[in-house]
Structure I
Amino acid sequence: MAVKYVLSEKSNPMNPTEPKKWYANSKSDGEITLKALGKEITQRSTVNHADTLAVIEALTQVLTERLAEGKIVRFGDFGSFQVSIGSEGAETEAKFSTSLIRTKKVTFRPGVDLKEMLNNLKFEKA
């Protein structure tokens with residue numbers, strides 16, 4: 001199986017007078033639901049489907065709660081999740097307030113297994 005891509009022509013925003021260049025963008029090949037993931041996991045384990053879904057749901061809840069506490073959540077060789085933020089600057093440390101925090105996102109850092117998968121990816125034009 002290969003990851004599909006499409007090409008798009010883009011200009012350089014730092015220098016719009018330069019000629020446009022073509023860049024690859026990944027194209028998804030559908031999606032998989034939590035229920036379908038649960039079925040696949042059930043087929044590869046000795047756990048029944050209902051228990052698999054219950055564990056995935058509980059994992060989602062616990063992950064969300066721990067991230068909200070500011071913890072890094074490590075999933076072994078799979079990778080880790082962490083909340084990251086961005087803010088506007090303040091003239092002094094004393095003038096900084098949390099109202100200057102503008103962006104909040106969850107950052108995922110792939111672990112050994114996903115890095116290996118990325119290193120072995122094959123591509124095909126969509």
Structure II
Amino acid sequence: MNGKKLKNLRENQGLLQKELAREMGISLSSISMYERGERQPDNETLKKFSQYFNVSIDYLLDNNITVNKEIIELEVLQNLLIKNGYMKEGEDLTKKELDNLMKMAKNNKEFLKGD
């Protein structure tokens with residue numbers, strides 16, 4: 001697994017390592033070692049990360065597949081909306097909904113930054 005990707009996903013969710021460890025039911029030291037590339041998760045743990053962050057296992061394994069930036073943005077956005085109760089698990093954003101959310105974010109950039 002690509003530890004940098006795991007770390008970026010965790011940080012993008014605003015989670016500390018200990019919070020992710022608690023969510024996954026694994027030790028803090030395991031999360032730390034995964035992120036540093038000193039240890040690889042078993043298949044079950046890899047699947048849990050994939051489901052938790054709503055990304056593919058191929059993405060976590062850094063398999064050489066072409067990934068559309070828009071798909072990644074959509075996955076991250078949907079995961080945030082689900083975590084905050086604005087969407088239900090299994091729901092998908094349409095292209096139009098994603099475009100509208102992106103326009104809203106751009107129009108409200110100062111608000112989002114807290115300026």
Structure III
Amino acid sequence: MAGIVFLRTREFDHVVAFYRERVGMTVWLEQPGIAILRHGNLLLGFNRQEAADAEGVFTFFYETRAEVDMMHERLADIALGPPRENPRYRIYHFYARDPEGRSIEFQQFLDPVQIEPARA
């Protein structure tokens with residue numbers, strides 16, 4: 001089973017560029033007024049609209065603490081704080097905000113997890 005999370009965006013070009021250039025997502029599919037971006041098995045679809053959906057949290061997870069630290073360095077200007085361990089959830093993470101104010105999290109699970117390979 002596969003799926004896509006779609007969000008409306010007022011700042012289509014700026015938001016798509018942010019996720020591609022700053023977060024490192026790749027274009028999976030483009031359609032008129034729509035860009036579907038990919039990070040591993042996460043697909044986010046952005047739809048050009050007059051209003052933006054800004055609720056929820058996107059979590060990008062990585063296999064190592066070093067990768068989380070690299071993302072923090074890349075996004076330090078918009079990070080809400082430095083990476084830290086969260087003992088309750090056994091993660092290492094930090095939060096940031098995208099250009100339309102959506103909450104985004106970058107994390108590593110401290111316990112072993114099975115990361116399934118993305119399928120094209």
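Could you tell me which structure in I, II, III was used to calculate semi-axes √(5λ) of the Cα gyration tensor in Å as 34, 29, 13? Don't skip to the answer; put the middle values down first.
Values: I: 34, 29, 13; II: 27, 16, 14; III: 25, 17, 12.
Computed on structure I.
Given a computed value of -19000 for helix-only ellipticity at 222 nm (-39500 (n - 2.57) for each DSSP H run of 4 or more, over all residues; to 500), which structure among I, II, III does it belong to? Numbers along the way, then the final one.
Working: I: -9500; II: -19000; III: -3500.
The read-out comes from structure II.
Readers should treat all values here as calculations from the given coordinates under stated rules, not as data from a laboratory. Nothing here was measured: the structure is a model prediction, and the numbers come from that model.
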